[in-house]
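Since every read-out is calculated from the coordinates, none of them should be taken as a lab result. The structure presented is a predicted model; accordingly, all values stated were derived computationally and were not measured. Cβ atoms are built from the backbone, for glycine too; each structure is taken alone.
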Structure P
Amino acid sequence: MSRTAFESYITALRDAAVAGLPGIAAQSRMAPRMRLDPPYDPYPKHAREAAVLILLFPCRGDRLCFPVITRPQDGGPHAGQVALPGGLRKDGEVFPEETALREAMEEIGISPDSVSPLVQLTPLYIPVSNVAVVPVVASSTEAPQFTPDPREVAGIHLLDLQGLSGEVGESEFVGSVEPMPLRAPCYQPNGLKVWGATAMIIAELEELHRLITEPLQRE
């Protein structure tokens, strides 16, 4: 993908988000059963605030990629799961952009100076950790140099935004609070299983991508 084509796409993505986010309707496509049933609140007052980063950059010719991580097996509520880089807000930060950029730098070594924040996606409440997550979509014209922090990251994987729609399936997962495994939709690129909040966040970005590219494909 040329720099001009990438910049045109990023402008279209920003414009589409400003016109109206797909929201919970898009998130629900990848949500476990009953996950978003009423009285679901995406941003309850008692929740801790967190942000995650979706960093888009051109890769593999004409593709659009973004990094996800595998969490280490540290005994936490999301141990071993595939996640977007991110974490809790710190006092004094401009939220959510500074939080997302700081966490991405700490976890996988992305320099904030090389990243341009674009839009915020729909917040998502994660009950098991009592966190309201705000996804921040950003762009970089070059592929970043990743340096994972082994205390927080067991692996870094690049996902192809255009190819995710063909990688959707369903599988069983062991949650941190459910007594029995639960079946949930998931993305399954290259042997990974991306489910739960991460899949729901990506689903909204994927819907924005579809809104941008589908009209072009019909021309």
Structure Q
Amino acid sequence: MTSRTAAASARQIPRFIAVEGPIGAGKTTLARRLAASFGHELVLELADENPFLESFYRERARNALATQLFFLIQRVRQVDAIRQADLFQSSRVTDFLIEKDRLFARLNLDANEFELYETVFERLVPSTPRPDLVIYLQAPVEVLIERIQRRGIAAEQLVERKYLEQLNEAYSQFFHFYDEAPLLIVNAAAIDFANDDNHYTELVEYLLNVRAGRHYFNPTFF
């Protein structure tokens, strides 16, 4: 942590931060850095454990339901663990919101599959812990494609541009109406959280002042 970040983190730190965004936006990278800076528990999506994911990227319609139900059950288990941890007043950073699971379901499932999915969702997800801050990372499709190619995860190389466009639009719609927690929308297109400490520190200083409502971090001066 830089000295500027250390000074900023002396202020009140959100106990539960959720970082969200489409594939390639940088949510896992940012979640890791925030957890390390604040000393929070890190809770990550475990996409590489989903045995249906690569098949989904190859044939979306055929493999969507199995892929989605696996992710739902996996996320429910993680949220249950978070709920139990609340008994001990722990702090955490996640790279997902379980509420966004429906976003992917609506995008990828047909009407009958979505009806089945909704039945399962309602039975498995009665309530979820409310984040103290949600960070939504936005980036255009061209940036997402470049980052996906650069990090070289084999299954992700099968992701089609059209799917990324649809996913980006679905995220925009989801967060246009999101009001369950304080929301910080970040223009992540030109920000390098992984390698540029100035970019990261400016964001940390900004997010520590977010208490309620909707906010925008658009560092055009970088």
- Parent structure of the calculated result 4.2, given that distance in nm of label points 7 Å out along Cα→Cβ at positions 84 and 196 is the read-out and P, Q the choices: Q
- Message: Quick check: 2.2 is what I get for distance in nm of label points 7 Å out along Cα→Cβ at positions 124 and 140, calculated from one of P, Q. Which structure matches?
- Response: P
- Item | For -8000 (helix-only ellipticity at 222 nm (-39500 (n - 2.57) for each DSSP H run of 4 or more, over all residues; to 500), calculated) the corresponding structure among P, Q | P
- Item | Answer label among P, Q for the case where mean count of other Cβ atoms within 10 Å over residues 20-27, calculated from the coordinates, equals 17.0 | P
